[in-house]
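What follows is calculated from the coordinates using simple rules that are stated; it is not laboratory data. Everything quoted here is computed from the prediction, not taken from an experiment. Cβ atoms are built from the backbone, for glycine too; each structure is taken alone.
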Structure P
Amino acid sequence: MTQHVVITGANRGIGLELARQYVNAGAEVSALVRQSSDELDALGVQVISGIDVCEPEQVRDLAAKLDNKPIDILINNAGLLHNETLADMDFTVIERQFAVNALAPLRVTHALGHLLPAGAKVAMITSRMGSIADNGSGGYIGYRMSKAALNAAAVSLAHELKPRAVAVGLFHPGFVQTRMVGFAGDVSPEVAAQRIKQRIAELDLANTGGFWHANGERLPW
């Protein structure tokens, strides 16, 4: 049976590559984006544009836009990165990172939760920068806080969805060469997506709620 995979932020970077790899594997992919891209349009997937995952009204209508079709894999990928330090603080930007990185994945999962059948999986694309134990440098205060909040929410969702046989995984993609980091990084989007796809394949009720590096390493909280 064909898998239905729903991906937020799929117009570029990791999300685009995940869409490409899933459709190439025979899945039916629905891409939720604010604005599509030529690369995404070329994949021939279902593109639902005009979706800002921070806007309650737009997220509320997502199930109808997906024709209430069951979702086998929901990938909350959309994200935002800025760097704040004590000496260079912008609380408005911190609040925006919370909205995009922490609240939006929760909002989307809540809105589409009734479309997740037994055996479905929810993947949160998080960051090891949300790990408190792994913070050895400071900086990136808003990003770190927002990803830590996402991690906390995802663990709660893992507990609440387990009785429905729905698993939740938290995946750090690595330092990926995307626009978000100015195309710095040491991992290509292709490799990052391939690794995340493998981790999602391994996700089940036995390891639900786990925090993983895409390379398979278990990350500290």
Structure Q
Amino acid sequence: MNDIWTLLVDSFWPMVLAGITGTIPLSLASFAIGLVIALAMALLRLSRNVVLSGFARFYISIIRGTPLLVQLFVIFYGLPSLGLTIDPFPAAVIAFSLNVGGYAAEVIRAAILSVPRGQWEAAHTVGLNRRKTLTRIILPQAARVSVPPLSNTFISLVKDSSLASLILVTELFRQAQAIAAFSYEFMAVYLEAALIYWLFCLVLSFGQNALEKRLDRHVAH
């Protein structure tokens, strides 16, 4: 028992460090790129152009209808058969970004649609075109509405990033696998990894709540 506790104490900070230097950067990069994709897909979904709207629907359907693990393997193991080899970290970023883009697109679209139609009409009355109305009036309001679900998406992404260990990305769970394989204490090490993921998500949840309260100050009740 003492040996297990010594192992857990010794392995705690290496796993935390792997999370800080691997899991969090991977999640942040993927989420940032995914949001750009999501915004583009949301706007295409709202487009009056049937072709553009249809393309966005198809993309979202593919992403939401296939497992993230399969998407990851297609990018990392499938593309080399077409002559395109991508290193593990960029491959994970691409896969996770595309996944976030598919799920967050519907969140952003719903947030845009939640803005009262009168806002569009009022902007048109004062001479704003559709693009300026969208960027100056609609999107800022939609952003406030979309913060809670998008924050949940990011927290889920932090947990899902453990899948990157399957393509040899050095992150929290990959570090846990290495420690468990060396010590043969699989249960203890994996439970410790789960604890660290929970702590990361707990910190992110506190940050989410603080951001929501800050945004709520500017809303009239």
Discussion item. So if we calculate volume of the Cα convex hull per residue in Å³ for every structure here (P, Q), which label has the highest result?
Written reply: Q
Item to complete: Using relative contact order in percent (Cα under 8 Å, 6 or more apart), single out the structure from P, Q with the greatest value.
Response: Q
Worksheet entry | Answer label among P, Q for the case where FRET efficiency 1/(1 + (r/R0)^6) of positions 36 and 124 (r between Cβ atoms, R0 = 25 Å, to 0.05), calculated from the coordinates, equals 0.35 | Q
Worksheet item: From which structure (P, Q) was helix-only ellipticity at 222 nm (-39500 (n - 2.57) for each DSSP H run of 4 or more, over all residues; to 500) calculated, if the value obtained is -10000?
Response: P
Item to complete: Assuming 21.9 is mean count of other Cβ atoms within 10 Å over residues 28-35 as calculated from a single structure, say which of P, Q it is.
Response: P
